[in-house]
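Values in this text are rule-based calculations from the coordinates and carry no lab data. Quick caveat: nothing in here was measured; it's all calculated off a predicted structure. Cβ atoms are built from the backbone, for glycine too; each structure is taken alone.
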Structure P
Amino acid sequence: MPNHFVAFWNLENLFAPEGFATREPWIAQQMASDLRGWTQALFDAKIAQLASIIRQMNGGQGPDILGVCEVENAFVLQQLTARLSTQIPTRTYAVVHVDATRDQRGIDTAFVFDSAKYAVDPTTIFSHWVMRRTGTRDITQVTFTTQGGHDLVALCNHWPSRSGGTYESRGYRMTAGETLAYWHERIWETRGNDIPIIAMGDFNDDPFDDSLTLYARATRERGDVERVRTAACFYNLAWRYLEQQGHDHNGQPKLVHGTLYYDGNGNVFDQLLVSKGLLVQNSPITVDEGTARIELYPAMVDHRVAEGPIRFGLPKGNAAQNVNTAGFSDHFPVSVVLQEH
């Protein structure tokens, strides 16, 4: 039976070009200064840079399922999949996107998937609100049905940022974690505790933070998740990243410190969480946890900033100063392989 290569990537401010005709008026007003000078040429360059990395995943075959965040709308994803189709002709990529975000910049979570490998019933697509006083991104949920007839539930997350201070903003991420845990339990109630579930995203917290460990119930102990019967919890594959080895600017081995870097310090915000249904031996789909990794490609790594990713950026009125057309995103992608039996 086939393997399933699943990945997640924060695409960093993937907005349609300035003056996009059908942009929501409130987004146009909110983002006016950031998008000033965001030309069609720059947008096309950004799409090309992202596609150049995505096409390298999975041994050059591209991912089967890719969760993404920081995308403005379905249009930008359609442009990305169109570019990918010219580079990976064996793929038939489609998009799952719900334009329901209440984020202050209008950015969404979504999925890109190979429609030749998976069926998606539109009634299984949900956009879960994260209840808080200020606008935030929703959690996108979808059920992918494999060619073998097995279901995989996927939830794509982008939790509230640390703007205003890590401690001061942590309650918002705790609320997001509680929301994810709530819907995890509701899935168990409707589908049973053996249904395969993968939650992915930019959680804006590390694997050891309370929002993940206490509120989302995501642990580093696989055995605890395998044995649980009544309380839905996740096994957090991000702990595997801490064992991953990259290379410095001289090509020498160096442990990877994060999926993004701020002031030279690495954080592991981009994580993959799997349910009991992907761990137990009799499941139709199981995770190969040893494959969980940060997708590090040499062109992406900025050796000047602690081996972090090279950003593409937004013009904010000055493209020459704030955009690097050799860049990609301020996050590295992460991935794992699932095995169907």
Structure Q
Amino acid sequence: MDAPADTGPVTERHRFDEGALERYMARHVAGFAPPLTVRQFAGGQSNPTFFLTDAAQSYVLRKKPPGKLLPSAHAVDREYRVITALGKTDFPVPRTYCLCEDETVIGQAFYVMEWVQGRIFRDPTLPGMASVERRAIYDAMNDTMARLHRVDYQAIGLGDYGKPGNYFERQIARWIKQYEASKTEDIASFDALVAWLPHNIPPGDETSIAHGDFRLENMILHPTEPRVLAVLDWELSTLGHPLADVGYNVMGYFTPPGQPSHLATLDLEGTGIPKLDEYVAAYCRRTGRERIDRLEFYVVFALFRSAAIIQGIAMRAKTGSASAENAAMVGAFARRIADVAWQLARSA
């Protein structure tokens, strides 16, 4: 089949022994039929992703990036585990084929999964669509997020996929540590968030599978229907608080113009994209909640974590281990994201 439009030749710093990969897949992937061809997907700031084809079908490979990595980052083994476990349910994920943790094969750990053909929307404003289509796609995203949070993680073997309870305390500490390990400059607003967040965690606790990066761009939708065929990019997933996903998913309603997920100043009624209250109410209805108190905290936390991640991208750009060509430009957003988060925290 034709390669996706957002793929190209493998970049110099991500090249590996394709012959070794072909031999490995011949031994470990049922039905694999050489010869193998490899192309690289554009974008992606963490684990580089590749489009593979053999004589009969297509696959996707995700691997760790080369170079020195932060502890616990780029955990492709965890991605593989959660996707494989969810594959036992009716939740939409690609089929997995193999995990290789032997770095002598292609230089880094990797896994291979099914290529799911469909639509990926990079722009959350969905330009060029009718309002009824936009509404249906947002509703499908909302429904899929609620479905994930209703999965019985114990029943599918993920009871030890994370530490239940105290999610925000642990995550705040983790991302402070990650930020300090990848710090390239002082950011006053980030330091203010470090002091504010631990003292403003809402009461109550609950645990579900938390995706960690739940947004429209990380879903493949049916070619013609508003139906999610697969949820991608599980690198940040864990057992966590479901409202962390909600806060991240609705960040666009709070971020200023110029941010990739910006929705705040759009004429939402005219676009068909649901208003924030309507979108949150739909999630609550699907998960049996009466309401979400202090939604702003979950958004501030999502922005804080995003700023820490983006700082990591800036560090990888500086050291030459970044996955995407635009990593240095993306890294410059860390200060801006932290500023937005602190402004929202002060008004919450």
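Values as computed for the structure displayed
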read-out: Given -7000 for helix-only ellipticity at 222 nm (-39500 (n - 2.57) for each DSSP H run of 4 or more, over all residues; to 500), calculated: source structure among P, Q; value: P
read-out: Ranking P, Q by mean count of other Cβ atoms within 10 Å over residues 18-25, the structure that comes out highest; value: Q
read-out: Among P, Q, which structure scores highest (criterion: mean count of other Cβ atoms within 10 Å over residues 170-177); value: P
read-out: If FRET efficiency 1/(1 + (r/R0)^6) of positions 58 and 290 (r between Cβ atoms, R0 = 30 Å, to 0.05) is computed and equals 0.10, the structure in P, Q; value: Q
